[in-house]
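Q: Structures given as structure tokens follow.
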Structure P
Amino acid sequence: MKALFVNCTLKPSSETSHTGALMRRSVHILQEEGIEVETIRPIDYHISHSVNPDDKLSDDWSLLFPKIMESKILVMGSPIWLGERSSVASKFIERLYAHSAETNELDQYTYYNKVGGVVVTGNEDGAKEVSRSLLYALQHMGFVIPPQADAYWVGDAGPGPSYIEEGKENAFTASAIKTMSWNIIHMARLLLSNPIPAEGNIAYK
């Protein structure tokens, strides 16, 4: 089984990401269970704005989309900016959405039987808003969202240390990242052995 972690930080891979640090807690749990994990930062790639799957764009989306389709699990990570998800996360969701009308061999939408989760960090309010918007978008496109499939860390309001700089993790965040990780593992395993049947949910034509 493969999992893809998409860190929608605004920082390139040459810079430290607080969201990436929290995501690594989940990555470790999945790897301990024998799941092959890859982490990417969309900011490292040239991705055009588009919701049209037929666009002939000279960008890097053709490098990323196969990784999504090969993965049973997709975990999106985002920092909080002005109480909302990052612009990189919005662009990534839009490009996912471009393929949401495509279908699999059973005529279900293409993301059926894939599992989604979300990781969020920030030192301001907005963690639940970011989680809500990303989880809604993923399920709307066909991803399966297990219970409590989000985990977040939020520091004190206003200027102050972020996740890594804080140097410690509260019990709530530690519990949430464990729960999120195990629930996406459990759901992915269930769907491998018992996929969603096509009865009643074939693609709208």
Structure Q
Amino acid sequence: MFALIGDDACSPPFNDRRAVTLPPAVIPLVGTLRQTAALIGSLTDEQYARKPVGVVPSSIGGHVRHSLDHIDALLRAAVEGVLDHDRRARDTEVERCRCTALETIRRQEQQLLELPWPPGSQSLRLSVLLAPDAAPAEVATSLDRELAFVLSHTIHHNALVAVMANLLGVPVPQDFGYAPSTLAHGRSATCAR
């Protein structure tokens, strides 16, 4: 049994069972979601929803919502076969309410771990708006590639969240918002000394 943050109403526990082999990016994505949840748990409601934060015009909640929307789009695509990151709700409760964000993270984490992932790399169609005044383009991609993208995208937004949290005086874990390649490079540079 694992509780995402603690034993409060925002983070109910769930079973962490895997009956199938998970794609390589799932466990790192779940780890990134857990880091995000821990940081959200260290914020006040006001800090989470405040905008602007310094020169950043958006809120921490806005960046969290944006990342979670991409994960939901990916989870839909794993079932439907078409991925569309542009079809998402904006200005939702996830953006304004830490508890709603934590509930969404818990649900996504459970879905990522329990989804019956297909063996091999499943083909997907990606619908993407390339210009604001053009029709969406459709391109071929794969579920594994899009999982890697969503992980990278979430880490990128966490880097912005880290800047904002620091501006608010909230401590951020040392490796929060850093790409795996940056962390690996730092570790190899330390070992080479």
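Q: Thinking of P, Q, which structure, once volume of the Cα convex hull per residue in Å³, for residues 131-170 alone is computed, gives back 84? Can you show the working numbers first?
A: On the way: P: 96; Q: 84.
Answer by label: Q.
Q: One of P, Q was used to compute mean projected area of the Cα convex hull in nm², for residues 67-114 alone, and the answer was 3.9. Which one was it? Write down the numbers at each step before the final one.
A: Values: P: 3.9; Q: 3.3.
The value was obtained from structure P.
Q: Have a look at P, Q and say which one yields -17000 for helix-only ellipticity at 222 nm (-39500 (n - 2.57) for each DSSP H run of 4 or more, over all residues; to 500), as calculated. Could you put the intermediate results ahead of the total?
A: Values: P: -12000; Q: -17000.
The read-out was computed on structure Q.
Q: To which of P, Q does the computed value 15.8, 46 (Rg and Dmax of the Cα atoms in Å, for residues 27-146 alone) belong?
A: Working: P: 14.5, 44; Q: 15.8, 46.
Structure of origin is Q.
Q: Check the numbers for Cα Rg over 2.2 N^0.38 Å across P, Q and tell me which is largest. Could the numbers behind the result be given before it?
A: Values: P: 1.00; Q: 1.06.
When Cα Rg over 2.2 N^0.38 Å is computed for each of P, Q, structure Q gives the biggest number.
Q: Identify which of structures P, Q gives the largest calculated value of distance in nm of label points 7 Å out along Cα→Cβ at positions 43 and 99.
A: Numbers: P: 2.4; Q: 1.7.
Once distance in nm of label points 7 Å out along Cα→Cβ at positions 43 and 99 is worked out for each structure, P has the highest.
Q: Right, another one. With distance in nm of label points 7 Å out along Cα→Cβ at positions 139 and 155 computed per structure, which member of P, Q shows the largest figure? Intermediate results must be reported in sequence, preceding the final value.
A: Working: P: 3.2; Q: 2.0.
Once distance in nm of label points 7 Å out along Cα→Cβ at positions 139 and 155 is worked out for each structure, P has the highest.
All of the numbers you see were taken from the coordinates with simple rules; none came from a lab. Values in this document were obtained by computation on a predicted structure and should not be read as measured data. Cβ atoms are built from the backbone, for glycine too; each structure is taken alone.
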